[in-house]
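*Asks:* Scrolling down, you'll hit the structures one after another.
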Structure I
Amino acid sequence: MGKSLKDVLKMCKDNDVRMIDFKLTDIDGRWRHLTIPAERLTEDTMVSGIGFDGSNYGYAPVENSDMVFVPVLDSAVIDTYAEVKTLSMIGDVMVIDRPENRPFDQYPRNVAKRALAYMKELGIADEMLIGPEYEFYIFDEVRYSTKPYNAGFSIHTRQAEWESNSENSNNGYQIRNGAGYHMSLPMDIMNDLRSKMCLNMKDWGIDVKYHHHEVGGCGQMEIEVQLGDMLTLADNTMAAKYVIKNEAARNGCTATLMPKPVSGEAGSGMHIHMLLRKDGQPIFYDENNYAQLSDTAMWFIGGLLTHAGSLCAITNPSSNSYKRLVPGYEAPVTIGYAMANRSAVIRIPAYAKSPDVKRFELRNPDATCNPYYACAAILMAGLDGIQKKIDPHKAGWGPYDFNLYNLSDEEKAKLTGLPTSLSAALDALEKDHDYLTAGGVFPQRLIDQHIATKRADYKFVHQMPNPAEFSLYYDL
């Protein structure tokens, strides 16, 4: 049963809440916020909302940038990272209009809601369940500079093997490069910090599955959460990133979810598990098919693989994303599917055997994406595959039940790869986005603005001299 305004006001009173914090999502997927005194939360807030200027959030210009934020009462949670007792809520954004306000069609949460509504209108399913995996690094200190005369970065982390000769608080328990997977104490110095993160996520309504040290020896972590409905898990992804970063800062560290912060180490992805249900029943299961996946599931996979290139512009929207999507690591580079093969873009977990959990995961996304746009785009690609009955096997995308990295050069030449740069992914999105605009889910002006914003990012990075270039070319 959902919370009422009366429930939230009682929550404020019981916890001596002094301020109400409203968290809004910009086009890139960052939380922004505005705060009101607790006594200003009234019934009128739920009807009229809180006004703000939406032109500063990165969206394409609209005829009216004056918008209102309407809180989602079920999202109310005590924000323990605020010194003054504060209640936090996310919400929906409306454009001020007559006779009544209307949903702002570019707002991330509204796009995700529209994608789910479109799925129901098609009669394909009425639920999409997803389960993201959050991979990230924790460092002791990070410094960087992008000045014209001084560009570079430095990372300090006690558990990295490069700290083995350090004179600063060194106990000799470093983790070798690429050897961190499930490493135990005393090497896993962030175990308790991850536990704190998980406990705080629970307070934010996030159902944690487990946490552990990941492959990256210099501080890579993973927290995986239970499956849940798409909109809730997109909400929870924003909250999880907030908790991860703030809990690290509270404990004197710094956390980053960027895909490739350290050269030569494992990159951080955000694999997304998914399945569909209709009338409470799973529709991805068929015991007689390959990997026990139904025709509907295979068509969904066919849609994802058909649009894999353009999807990358939304699921992997940073220039850094493509430093992770390179051969030689567990990150996928080849468009294909397989069972229990981590080198494929789509992996079907062998351990998910029962009909209720039969699913697959898309392995290329990373946490630089806007989770609402990413989940909506994934769903739209899958729905397109179902509508067109795209068979991934007939299309030549697998199953690849072998390590794709071990193929000969001749065999590799026959495979189709993911984009190798943000620029290439944006090119793909420009050519292939009709599946996103279907049903009025992604407005064309949002796609155009996303492309323009990310091209500006790419240009900034691409034109910046790289320290490696000094190493290679300075003396020529």
Structure II
Amino acid sequence: MELMKITDNIWEIPRQGDMLVSGRVYSNDRLINFTRNDRSLQQVKNVAELPGIIGHSFAMPDVHAGYGFPIGGVAAMNLDGGVISPGGVGYDINCGVRLIKTNLSYQTGNNNTGNTNLIPIDNAVLKTITKLLSNAIPAGVGSSTSQLGLTYSDLANILQKGAEWAVENGHGKHQDLDHTEENGNITECDPSSVSYKAKQRGIKQVGTLGSGNHFIEVGLVKHIFDTAAAQVIGLEKNQITIMIHSGSRGLGHQVCDDYLKKIKQHSPLKVKDPQLVSIPIQSHLGQDYFGAMNCAANFAWVNRQVMMSFAEEAIIKGFGWSRADLGFSLVYDLCHNIAKFESHNYQGKQVNVCVHRKGATRAFAPHHPQISKDYRGIGQPVIIPGDMGRYSFLCLGTKRAMSETFGSSCHGAGRILSRKKAVKTRSSQQVMQDMKRKNIYVYAAAKSTLSEEMSEAYKDVIDVVDVMDEAGLLKKVVMLKPLGVVKG
């Protein structure tokens, strides 16, 4: 496949054949070699053939092959004549990540900052915190939270109200909603479009951590790139953070599966890849999928909001701290897998589009009205987790992202080894020893997860973020280092 280098960080698949737009790949000379070895470039090309696509078929630097769309793929479709594709969202609808700051500071002989505003903790406390989180939040395939005892009436409200339901029921505070993308609730939802089977799968999974790459991470602020922005956000060096990465669990998976089957049966559109099956956005079935997908997104925001509440309660009870002492506060929560109706400036005109972001995140620029007023002056926080053994980043959206990628960015490091290959490469015992050498405490629901999620299975997130930063699509604020990890 022809791939042209445009700049040090931009490559292009020229428009050809049935492509309606060109493919644009954000990458550098090193990362592009990983991309050449999988199906992701062909998937970028396939997406460029979908009716209604405008701009480019985008691939972020963490791109790798997925179901239909590449993971790390972005595509904006005109509402008039455009399509919506479950493969452009993924099975784990609103798989997302939230970053929480605390009043705790990791202190050793080498990093004592002398800051008296934070509570100093050592390795013993850190290990206990990680264990408390592991015990408090069910994790892994099929995990459930019987302590909530939800009814189907509760679930209907969750699908309709999103994270607001969680706050109303004692899980967090209203400021959390202001620091959540879409305030944790997409109102264009339709619970009646969600099957009973999907509801049945989800009702016992509110407040649970998924398997695979889902995690809870205790980290610290390792490096600050932008002191002024970090001060606005309330982060300083050596401060302890908590990151939660999970999604819509079985409910979202079933929504995707249900509508893939329906759309394959009824869609009038022909696509080269059956996984890329799509339906006109304005069709009845397209609207049904959109309404069900948004219900799953609302479910995911409730899931992460409840897990945050469980985490706070576990640490408070474990150490006897007050809420004020702990200072649990949501920095931001954003989603990775979704299709959204948004208004963007395109070729000098304001257009309404459906932006598919699969393994990609929203990255809106400063002063955008949909950003929390607390961050409106600096831009939307963009959380980019790395692998469990290296680093993660907190960045900000930029004007260039708005003009080039419909306000979109990468979402993580991006896999370079399949789970099967990873398991064959390193044993769980070897990975655990590696983590011990790095002084990272790890608790995993399944031992095989450790091998699947080893650092070597992923690109280095530093390389990924640097591409976005150098391309002007993100602005780096802080680097976070993992100290404790809970895996599903």
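*Asks:* Given structures I, II, which gives the highest value for distance in nm of label points 7 Å out along Cα→Cβ at positions 47 and 247?
*Replies:* I
*Asks:* Which one of I, II has mean count of other Cβ atoms within 10 Å over residues 159-166, as calculated from the coordinates, equal to 24.1?
*Replies:* II
*Asks:* Which structure, out of I, II, was mean count of other Cβ atoms within 10 Å over residues 79-86 calculated from, if the result is 15.0? It would help to have the intermediate numbers written out before the result.
*Replies:* On the way: I: 15.0; II: 22.0.
The read-out comes from structure I.
*Asks:* Given that relative contact order in percent (Cα under 8 Å, 6 or more apart), derived from a single structure, equals 22, which label among I, II identifies that structure?
*Replies:* II
*Asks:* To test your reading of the models, identify which of I, II gives 1.5 for distance in nm of label points 7 Å out along Cα→Cβ at positions 303 and 447 when calculated.
*Replies:* I
*Asks:* Something else now. For FRET efficiency 1/(1 + (r/R0)^6) of positions 71 and 311 (r between Cβ atoms, R0 = 30 Å, to 0.05), find whichever of I, II sits highest and give me its label.
*Replies:* Going through I, II one by one, FRET efficiency 1/(1 + (r/R0)^6) of positions 71 and 311 (r between Cβ atoms, R0 = 30 Å, to 0.05) peaks for structure II.
*Asks:* Out of I, II, which one gives 20.5, 57 for Rg and Dmax of the Cα atoms in Å, for residues 215-318 alone as computed from the coordinates?
*Replies:* II
Readers should treat all values here as calculations from the given coordinates under stated rules, not as data from a laboratory. Here the structure is a predicted model, which is why all the values come from computation and not from measurement. Cβ atoms are built from the backbone, for glycine too; each structure is taken alone.
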